[in-house]
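Throughout, read-outs are computed from the coordinates displayed, never taken from laboratory work. Here the structure is a predicted model, which is why all the values come from computation and not from measurement. Cβ atoms are built from the backbone, for glycine too; each structure is taken alone.
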Structure I
Amino acid sequence: MQSNYLKILIIAAVLSLSCTTKVSEWFLLNAVPDNYLLVYYHHGAVPETVAHQNKELESRYKTANVVFRSVLKEEAEKPYYALFYKDRLFSEHTDIHSLRGIERSPVRSEIASELMAGKLCVMLYLKSGNRESDENGLQTLKKTVAASPFGNIIPIVELDRNSVEESHLVSMLLQVESDLKTIHEPMLFGIFGRFRALEPLLAKGISEENINLLISFLTADCSCLIKDNLPGISILCKADWENPRPAMVNKILDENPNLIHH
């Protein structure tokens, strides 16, 4: 993630007409996640069994940020499913079985629970598979979060890039920016609001300065500029975002007014 961009947004929050609600809290309470689009492309009539399966998919996705459509495509030699996000093709699937878990997984449920419990954010650490690089970045992350006055409200979740159970989540994270799939380095994603993933910090960019900058962004007062220029993407997640617990950041700031951005 470009740290200069976060600096600009933080400064903008201070200088512009901002509200006293912090970025992390405002987006959890008010920002509806962007929808994904899952399309079933087919040529000719849809078999009754497939039509029934697709209706079940629609029903299953009702509380997830995904819309399902069936589209006749003359040039489609075989039927297939395609997942889009804002006109970007994220993935293609040859059958309904490969869609299993696309809308929910244990890690996504864990992260959603932490956000709904009032935590500032979740630091999702995507491992590269290189033990030394992964350990160096993870230690920097843990040390920085532990030293932060907001450390107790920032859970860290580690994720194996090759996890079969979390393959859909990994695939979506690697689409936050267009070139991430080609980068085999540890990545740190800040997750906040209703599962918004910021552009990641990569490799040596996982530094104390950049992690603290990310925390400062999430604890800054929200503003129209931030709302209109929010970095990152929504992650597909089936969750109930109604009635979250009070944001824990407010209690920390009330007890430590010197931490409020000036």
Structure II
Amino acid sequence: MMTPTSPSPGSAISSTRNRRVVETRKLAQRKHRQRQGRFAVEGLQLLHMALDAGCKAQESFYCPEMLTSPTAHALVERLHEGLAAPTPVSPNVMRALSDRDAPQGIVAVFPVMTPPLVEVAFGGAEEKGDLVVVVDRLQDPGNLGTIIRTADAVGARAVVCVEPCVDPHDPKTVRSTMGSIFNLPIVRAPDVEALFALLHARGMRSVGADVYSGHLWGEGVWGGNVALVLGNEARGLSDDVRERIQAWCRLPMQGKAESLNVAIAGGILMYAWLRENL
């Protein structure tokens, strides 16, 4: 019996001009991710985590010659159980689909996941408060990916991206999340006023991170429901965001560094929140 990872001769896509391959390759660009409403993912761990989270691949490609581990073969088997059977491709097509120097042999396409904030559950009355992380117009995909990963680790309800912001579904962002992008809602917020109106209406205290202002380590501000607001890498918090902050927190700066990387500072503050809400 033929196995899923052993296609019949001639059945693999061998041309990079194949329509499906061309459309998938376009997903490396933000404008095409927005037009198609989907994004490409590669990496065995990332793809297993996507399936573990219940995400359904719209289509997927694999190169039998590049599947060198039981984990890779198991992933192809799992993709066969989804909405569409994975399609075998030749090594040259897989190299064209991949943005890695050493492709692992599998690429899958998922629908873009950006639910409206109003549909996300947060701001409950439980004894343990909820955390929502708001990032103000970030530009670096690695920073956003790390913040998403840390937010997932501490049990945040969502990460909200104030626009214009780096694309959460950029390949570099997705890799930096280490799969966490599939575990919690990532929300885009083009309207600052509407965003904070909804947060405050749900009982979330907006806490801004600032180098010079506010409570050291955020002492006294983490109780209850909190929206932790982190600023742009170069400019910090924008004026339209700052005016909606209800409390401030800061970290001690003992050396000569002017400031901390936003993802590092955000991670420390998220764990300060978690310590108070375990």
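When you work out mean count of other Cβ atoms within 10 Å over residues 134-141 for each of the structures I, II, which one comes out largest?
Working: I: 17.6; II: 21.6.
Ranking I, II on mean count of other Cβ atoms within 10 Å over residues 134-141, first place is II.
Can you rank I, II by distance in nm of label points 7 Å out along Cα→Cβ at positions 198 and 230 and just name the one with the largest value?
Details: I: 1.4; II: 2.0.
If we compare distance in nm of label points 7 Å out along Cα→Cβ at positions 198 and 230 over I, II, the biggest value is for II.
A value of 31 was derived for relative contact order in percent (Cα under 8 Å, 6 or more apart); which structure in I, II was it taken from? Source structure: I.
With distance in nm of label points 7 Å out along Cα→Cβ at positions 30 and 254 computed per structure, which member of I, II shows the largest figure? Please report the intermediate quantities before stating the final value.
Values: I: 2.0; II: 3.9.
By distance in nm of label points 7 Å out along Cα→Cβ at positions 30 and 254, the leading structure of I, II is II.
Structures I, II were shown, and FRET efficiency 1/(1 + (r/R0)^6) of positions 190 and 214 (r between Cβ atoms, R0 = 30 Å, to 0.05) at 1.00 was computed from I. Who wins on Cα Rg over 2.2 N^0.38 Å among I, II, i.e. which is largest? When Cα Rg over 2.2 N^0.38 Å is computed for each of I, II, structure II gives the biggest number.
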